[in-house]
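> Just below sit the structures, each encoded as structure tokens.
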Structure 1
Amino acid sequence: MLDPVTLAVLKGRLEQIADEMDATLYRSAFNPIIAEAHDACHGIYDAVSGATLVQGKSGLPVFVGAMAFAVKAAIRVASERGGMIDGDVWLFNDPYEGGTHANDFKLVRPVFRDGKLFCFLASAAHWHDVGGAVPGNYNPAATECWQEAVQIPPVRIVRRGELDADVLAILKANTRLPDSLWGDLNGQLAALELGARRLNDLLGDYGDTVVLESLALLRERAVKLMRSHVAALPDGDYRFEDMLDNDGVRDEPLKIALCMRVAGDTLTLDFTGTSPACAGPVNISRATAIAACYVALKHLFPDVPANAGVLDAVSFVLPDGLVISADRPRPVSGYTETILRMIDVIFCAMAQAAPELAMAQAYGTINALSIAGHRSAGARKGQRWVMFSFFGGGHGGHSQGDGLSHGNAPISTATIPPLEILEAAYPVRFTQWALRPDSGGDGTFRGGLGAIYEIELLEDEAEAFIFGERGRSAPQGIAGGAASVRNVFRYQQDGEWRTPPMASKMLGIRLKRGERVRLETPGGGGYGAPSERSDAAREHDRAMGYVTVGLKEQEA
């Protein structure tokens, strides 16, 4: 048995390997969604099962959970083609096998020691554009996966240490931005190469047997700690339902239903009653759904080590054919909106069992916005440009204080791309980037504020699309806290401000020079009874301009 000090040192060294892989990609990627927003992640995975062993602290947690399924898929395909080979790297973006959506390319590299497979290193990152019907690929009108992006099954991008030029040619032919793709792919390959060197250094220092023992102990600790947290909850069934606005194709709400069952030290998450798989792209695969639950549980129990042991104490009931257990060819590009709602229902169910552990609902949408066109003048005349970005909002109040204002979605540790970076890279100008007053739900602890973004086009013309949520229902409070406000998207055409017919999703918005789009994002829900909020806190809210009217007056 390893002594506690050695185990702690090894845990830190292993996490540092994943952190360095993250940093390598962030510093080398061409695409601002990776380089600035950090929409990527790296981890170390089991040689047999593909289960998560170690994750980095700066990458997207939802990727870490989903990549376990990606590694498992690579293991299966490799076994059908002669097995894993030292020096190979597998690449694919299949969202039904590896989770999330087709923009997220997973690279899986086996690590061998003395001819024996020791583990896998994996990288996931959001590539800027991978074909499909719309630039940036969040196609709100898609009804099948092929309308969203090119579909790449598990293939070897590197064979025995040599880049496969044929596979690369196919990838470059299926993007509007081949230079961006080339830079991002090289960044991921470099991150995996560095990870392999660092891991081999660690194994050289401590030996393979000791490191494997530490990985097993860390997973065992995660299981025990998770079970102890569950055992501390009151036994019972805790139910909550929430809605998605629509699927972008049919203007009908979709239900995400949860029964959280606590029985001793076992937790069951039962999603029976959730809406069936839908026509539009808010479906998610089973792999993505389980990854979303992993993220929610890590928010609720942050001291549990981040590995597969988190889920060893959890049972899932995910019937086939739901919007959260969809199969090919159901479209899935808007997966972010659905997993955010899954996290919302888990938080609200937990609030019934142990409100001190839970957070009120966050703003609940990444508001994926794309503006794209061609340069009309100068040295880059005729060049294609695609601005794709996501935007922030408020987080929910909690038992320790007010929610975070203008944060990123709770599926990730990513950052919102700075306006200076976006303005430098694309022909746009942000005419407003500010907190949204009166957007946080009232409560003993107020929800964080959402934001206002207004963007002006500086080119002759462009086309935009928006893929968001919370346009029909506001994020909810918990423990007596109030809801926040709804998401609002507007765009200018012919001198008038307009809103999408489906509130939060729209394709084919034609913009001319000087016209603008405007996002007003929700804040987070409130925590606790509003009557318990202190006078000093309310005075501070007014002095800072966070609150300018009463919530009842605002709703009217």
Structure 2
Amino acid sequence: MKNKLTSFLLILMVLALTACTTDQNPSAKPEQEAKKDKYTTLAEEANKENSLEKLELLPYAEEVEATLSSPKYKEFTANSTVLIKGKAKKYNSFKSDHVWIKVRSDQEGPNGREFSYYAPLKEGKFEQKVQLFNGKGNYSVKVSVPSDTAEDYYYDIASFDVENVNPEIKRDIAYTKNAFQYDLKLKNSINGYMERDGSFELEGDVADSSVEQLMVELKKESESTKIMIPVENGKFAQKIPLYYGAGVHEVQIMTPKEGSTDFFTDAAHLYVKNLSGESFEPVKYSSAYEEKGFKLETPEVGGEKADLSYKIKGSIDPKGEGASKTNVVFVQTEKDDQKAMYAIPVKNNKFDGEFFLRFGPGKYDVSVMAPEFNKTNGYMQFFVGVAKFSVENTNTSDQRFTLPSRGIQSDAPEIKKLAAQLTKNKKTDKEKALAVYEYVAKNVSYDVDKLNNRTFEFDDSALKTLDEKEGVCQDFAYLAIALLRASGMEAQMVTGFAGQNHAWVETKVEGRWLTMDPTWGSGYLQNNKFVPKFTMEYFDPKPAEFQKTHTKKEVEF
């Protein structure tokens, strides 16, 4: 059979661009309408000047009794769009219900050189408005109908050339077979080619109730990233950052592959030109992000700049793994092999807090982590990463010993108020340190049950110790350090060994690190019971004596 052309099926459809205006003063036309008249007139004049040759259909058109009522000529001039309209009498044997229309520009544009439409066949009739997507220039167009013997094959019935006189670049959304299958539709305000500043809103509907999420792949030159978009009640809406700076970003929207929730296939394409020259990094998500039901609202991108602190906000789906027990989310920052942890409280399945960039200026790798309840036991607490991004700190100061950290809420109102009371009228830092030591050692009782039963909690902290007035060594240290930092002093937690794993405190006094162990200063254990007995022995002890009972291993930030 002559002139039969085959091709792999890429099902695409178009949102026709239409405009309608009303004007009570016909002599005062809007600029857009004036442009339309200008280019329409140019096209009409060009067609009058040229001898237009009638469009002859190809042999396969005769076999299926196909005809075209538009266009009528083999070569002609147009203003931005071309209407293709026709019918095929022998459509009952077709293996597809769409006509394939292939458009090729003679020049490379921001959207490439090729575009395809799949126009629906209804009782053998089809109609499609074709957008000449690269603006002014020449285009070749082929119209193909489905094979009557094999699926996903098409045969040409017509071929023509058209010159576009309109320089404006317009592009339709390219929909594929999967878009039809799931009835995916993007909002009317979304076009196949758009210009945006830094980001754009991707919004639409999916009629198929089995679709719970879509995958979006963003590409620019050699860079790409994938973003998962949840679908709720058939609708989706999400802000898509244009990560890779100024220039055109290709956006590929993918639906789940039939029969699978882990694989996705192409459903729609569009292009967005970013007018902003600012670049960002994608936030990276692990498989645990979805399993535990996390949704990170802030940040939307990585690589942002911050001055010492950074906000994080999100929610946890109550159906997520371990959601009912998750009362705190953890953030770990890392810079130059130095790490710090922060705890963000979770209330009503939502978290909203800040963490600090305490190790001076530069880039920080930030991990958002969830408690891993299945593995945690005794002294050991386990976490699983759900998201990762970077932040650049522009603040030049190093405040690792003064700002809040995990379990050390030195900025909490209760802590600040108590610290002010304890250090009032204290003239030296050593006097302030002693006041803190005395308060913690005299007011907090050692929790023997917690030690014996290994009932350590993810929300253990200075505030919790202040409220419950009991704890183990780390709780004593949490409260003491929080009070010291709230008093404007540098302080750090030391971990090591003192008959068993142990934690104590060091604080900067007159240019040196003063050691204090408020746990041992509070009393002692006898017959597995705590005996309160305050002692000054473990406030600023002589190093040689202290090292007989305490072995320092590391400092925790």
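The numbers here are math on the coordinates, done by the rules we state, and not lab data. If you're wondering where the values come from, they're calculated on a predicted model, not measured in any experiment. Cβ atoms are built from the backbone, for glycine too; each structure is taken alone.
> So if we calculate distance in nm of label points 7 Å out along Cα→Cβ at positions 383 and 479 for every structure here (1, 2), which label has the highest result?
1
> Between 1, 2, which one scores greatest on Rg/Rh (Cα atoms, Kirkwood Rh), for residues 247-502 alone? Before the final figure, lay out each step's value.
Details: 1: 1.00; 2: 1.05.
That would be structure 2.
> Something else: Out of 1, 2, choose the structure whose coordinates give FRET efficiency 1/(1 + (r/R0)^6) of positions 407 and 527 (r between Cβ atoms, R0 = 35 Å, to 0.05) equal to 0.70 when calculated.
Considering all the candidates, the number was obtained from 2.
> As an exercise: log10 I(q)/I(0) by the Debye sum over Cα atoms at q = 0.08 Å⁻¹, calculated from one structure in 1, 2, equals -0.51. Which structure is it?
This figure was derived from 1.
> Of structures 1, 2, which gives 13 when relative contact order in percent (Cα under 8 Å, 6 or more apart) is computed from the coordinates?
The read-out was computed on structure 1.
> FRET efficiency 1/(1 + (r/R0)^6) of positions 423 and 455 (r between Cβ atoms, R0 = 35 Å, to 0.05) was computed and gave 0.60; which structure, 1, 2, did it come from?
Of the options listed, only 2 reproduces it.
> Something else now. Suppose you compute helix-only ellipticity at 222 nm (-39500 (n - 2.57) for each DSSP H run of 4 or more, over all residues; to 500) for every structure in 1, 2: which one lands on -5000?
2
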